[in-house]
1. Among the shown structures 1, 2, from which was the value 26.8, 83 of Rg and Dmax of the Cα atoms in Å calculated?
2. Could you tell me which structure in 1, 2 was used to calculate helix-only ellipticity at 222 nm (-39500 (n - 2.57) for each DSSP H run of 4 or more, over all residues; to 500) as -8000?
3. Thinking of 1, 2, which structure, once relative contact order in percent (Cα under 8 Å, 6 or more apart) is computed, gives back 20?
4. 1, 2: which one has mean count of other Cβ atoms within 10 Å over residues 154-161, as calculated, at 17.6?
5. One of 1, 2 was used to calculate log10 I(q)/I(0) by the Debye sum over Cα atoms at q = 0.08, 0.10, 0.12 Å⁻¹, for residues 162-393 alone, giving -0.32, -0.51, -0.75; which?
6. Given that Cα extents along the principal axes in Å, for residues 74-257 alone, derived from a single structure, equals 56, 39, 31, which label among 1, 2 identifies that structure?
Structure 1
Amino acid sequence: MTSSASSHPSTQVGAGLIPLALAALGVVYGDIGTSPLYAFKEAFAGAHGIDPSEAHVLATLSAFFWAVLIVVSLKYVWVVLRFDNEGEGGVLALTALAHRVARGPRRAALAVGAGIFAAALFYGDAIITPAISVLSAVEGLSVATPHLEHYVVPITVGILVALFMIQKHGTGQVGRYFGPVTVLWFVTLAVLGVASILRTPEVLRALDPRYAIDFALESPKLAFILLSAVFLALTGGEALYADMGHFGARPVRLAWYGLVWPSLVLNYFGQGALVLREPVAIENPFYLLAPDWFLLPLVGLATLATVIASQATITGAYSMTLQATRLGYLPRMRILHTSDTERGQIYVPGVNWLMLVAVIVLVLQFRSSGALAAAYGIAVSGTMIITTLLTAYIVFMGRARMRTGLLVALVLFGLLESLFFSSNLTKLGEGGWMPMALGAAIFLMLTTWKEGSRLLARQREQIDVPMAGFVGGPLPDVPRVPGTAVYLTSEPSLVPSALFHNLKHYKVMHERTVFLHVVNEDVPRVADGQRVHVTRLAPGLYNVDARFGFREEPDVPAALALAAAQGLDLEPMTTTFFVARSSIVDGPGKLPRWRCNLFAWMVRQSEGAASHFRLPANQVVELGTQVML
């Protein structure tokens, strides 16, 4: 399956590389672009902070520079962006690629399990990013006006509540301003950094990797702990890959190498130069880079930048939920499209309000960006390792050019990321347990739904009648009524249970009966020409396969309209849709009782088939069945 050319921004006629690169700034680099607010400071703050001596500052800057170069510039921007699934990135798209090249069901299951666990960890990152980003920006008020320090948390909560409340209106109206604001943000980072470097140019000695290496050899324990702070400068790398599908790899690369990377490096070195001149500035080196007259405007700009970064993360959580639903790891959920022209602009009310509650709890619990930094990093570093492993597996199983060189590079990336993950584990007791626990809980829910759905399908196979026997034998001798009946079925080889209930209770069949099977492909989008496949089973009896990509919203009536080209012309006003809804009860199945109850709860929370598949409300008949697992 291939997606249509118009579905990908980089293939649109007239879509220039420079405008796309500018547009990518606000969406792709919002997360990593706000790291200077807290990353460098955390190396010298907290219980594990090191002394801000000249040697330590230079070693820290050297570690920052080379870590960003290796992990982001080389691994993500240069290597991983090459591995897309029909133009889409992200760990779920990478999981689909790994599943496609896997040899044997055990390897395929292992690859998918790793990818789903990484997706679960993403949700942990998704709730921490808005909290730590906005909090670190608003903390600038206490630098500009110390007596406002007590208002930092309330203001942060107010901004976050407003941010989540406007999600239902969509980001189309404000999204157009994301790029220009982010450009201004990165230019400001660079200017502040250059001004400080010019006053203390000897800070540029930190470009030499020997400062970091010598520090690691002389003080291995301190260097190991330092890695957890250095990793804070890398936390947007995974989001960079996940959001590539909006713009394509080339604009993302151009934006990184042309503006983002130079601006980040200059600002980090500017902060280091400031601390070399004034060690007490380590309390908040980012805001202390600014002259007094620019401090309050900088707080405002930083707040806008962190809101944009949070918006990108929230949107990513929506997209991840949608993809997980399409791949069968979450039940159907209410998903609203907030734009008539852009499919990617969606709003998931359930996820939105759960995230808001979680983010506010984090802010009220930790109350400072420094305390939140202890919880940040573990989930993202775990996701990065899984991304590296899946990419290495795809390279190993495929026939990529420079295969050996890529594998060697990926092994080195994996070893470095393992060090980052191990260093972040030292923060487990200070809050790092929270995103790991959240990720584990979400992973349990994702796998429970997948396993419960598999057992449910297996039980139906044992109960339901094979389609071949139904079609091959004489059809039920019951009256035929005018119109068309469409029965939704998850297994085309079996007769839908809703049909038997219909025959049992109403003892009639329609003149035309259509068995509709919705297929969720492991590609982002399916072209209209490949959307439906019609098979005539018997006179008045049809089977229709409707295919949708995991980035698409299933629209069954629109898909059925395409069936006319294959000889099945349905009159909308005389068509009735029959759907079955299962009620789960505990039984002697393979699912433990507690997990069966969890699956039953998830079934009750799932969105009904009628609204999920956009069926006309006044043409749907829903029939319930009770299933024991």
Structure 2
Amino acid sequence: MRHLLPLPALAAALLIAAPASAQERVEYDIRFPNRVHHEAEVTATFTGVPAGHPLEVRMSRTSPGRYALHEFAKNVYGVRVTDGRGRALQAERSDPSGWTVAGHDGTVRVQYTLFGDRVDGTYTAVDATHAHLNMPATFMWARGMERAPIRVRFDRPDGWRVATQLAPTPDSAVFTAPNLQWFMDSPAEVSDFDLRTWTVAGPGGRTYTMRMAMHHLGTDAELDRYVEKTKKVVAEEIAMWGEPAAYDNGTYTFLADYLPWASGDGMEHRNSTVITAPASLAQAEMGLLGTVSHEYFHSWNVERLRPRSLEPFNFTEANMSGELWFAEGFTSYYDALFIRRAGLSDDAEYASEAGGTANAVVNAAGRRFFSPVEMAKQAPFVDAAVSIDPVNRGNTFLSYYTWGAGIGLGLDLTLRSRFNNITLDDFMRAMWRQYGREQTPALAPARPYTVADLRRVLGEVTRDTAFANDFFRRYVEGREAVDYAPLLARAGYLLRKSQAGRPWLGGQIDDAQGGGVRLTQPSLYGGSLYSAGLDIGDVIRSVDGQLVANAAALRTLLQGRQAGDRLQVEVVSRGTTRTVAMALVENPALEAVPYEAAGMTLTPEMRAFRESWLGSRAGR
């Protein structure tokens, strides 16, 4: 997300290194006179445009941290264009997201109305209570002026303030950014938000200010309790990495919108994160803290420690990366781990997290088709992407978040079991030192990494290149699942079947109109329904000659059956009635529980292993 044009790597590097023209500058002004109808009025002024050259202005098609297309131009209307003297200019719609302006005098001023009514990490939302702004969804930009400095003025209704990672100025309504790539990665919350701050220590005696800016309907006491827990998570993450990331302008900001009309989301940015949910602190505190843990980890992993495939970020096309199992997946592994290390969950709760991850990876049908690297490249199709035709994701896809978390879990436990005093923390710190810590003057990673770099650094950390090569061959570039049971046993966690002997349909069912049970999703590979040839839309009318009135009746019937039983099922499939034989298969679901909860002996060695893995690094 450091540059906006899909240029070859050499040309992009030259553009990043070259200074912007001294005359080039971009100024934005945004007002909210019709906020009750979710509209903003935006003025974008581009100065220093080369004479005689048409200017192409664009709305982005995607956004930092998102990999699919979102076509933000669809919410722009009422476009008016003038030059520096106020003379009207023609703006030719050159493509769905772009306008070409000719005949200017070196200055192009574009005014437009923007509609926005989705509170999440991708879109913009404007209403009577706030303006929640994601920059790519809000502001047009000009091709060729990506390096120009930017100034933005927020027109604020009475009582509203601005929370953002943008650089402040003496005017509290005006902020700046050094270039477009940094600006686009800088969301803003404009409202009468609640603010809490604290400081964290960095290298060389430097301190950074942490800010929680929250727009919510809760109480001050709920917010204060939440911030205290957030501080613990932040402290554990900094302790693991060994230092905070060097936050630009000395601040890191959590932009939180916990509102009944919000959508659940978390979106990382270089010096801030957006965290949204349709729930209050009182209703969902622990789940919300999990998102905080995940997104804050990204200030190291993906914002600065960044894959080459996303550098520069392309705002005009979908962004594909084979490293998301690490960038997103390892972050997912660590988010629950930091909650545990901070003392905000216990050993049994963490066992449930680890067991859920192992279950998802081991039993994923999608592993038949793609490796984690290949699965990560599916992101443009699944990362909040929109399509209307049916898909078969349940049988072909395993989220790179989940699979990556499973790789992180397996690698961490393998390192702890096989190597003396080497952990996944050591590997992450080594990656940070080589590929994350050093940044360019343009505020981009000096050395973005590849999958080959990850493999090499693992070999260096373990001093065992053969191990690193084998692990990547089997679990990263291959489709194998780590054998979690013996690894978890080292920590006194038992991985077992949670529904041993119980039958598994392997499909979503609901009551069918007129009686019976309808399959509402494609049946899952390996399940009883799939093996019997039943799929989405099919209606089960009877089992072994007994009419099945609804889904509850079918579940009751199955309670008396065991895996291995065979049933005769009457099904209506796209207008045809047929009877099929269905063999009930065992539910493969796995769970992890502490030995002590399973009535097993937790040895001192297991207890010590568990503490070294899950214990605090920051002190409690």
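1. 2
2. Numbers: 1: -17500; 2: -8000.
Value -8000 for helix-only ellipticity at 222 nm (-39500 (n - 2.57) for each DSSP H run of 4 or more, over all residues; to 500) corresponds to 2 out of 1, 2.
3. On the way: 1: 20; 2: 11.
That value comes from structure 1.
4. Working: 1: 17.6; 2: 14.5.
Structure 1 accounts for this read-out.
5. Details: 1: -0.38, -0.59, -0.86; 2: -0.32, -0.51, -0.75.
Computing log10 I(q)/I(0) by the Debye sum over Cα atoms at q = 0.08, 0.10, 0.12 Å⁻¹, for residues 162-393 alone on every structure in 1, 2 gives -0.32, -0.51, -0.75 only for 2.
6. Values: 1: 62, 53, 32; 2: 56, 39, 31.
Computed on structure 2.
Every read-out reported here was derived from the displayed coordinates using simple, explicitly stated rules and does not represent laboratory data. Everything numeric in this text was worked out from a predicted model, so none of it was measured. Cβ atoms are built from the backbone, for glycine too; each structure is taken alone.
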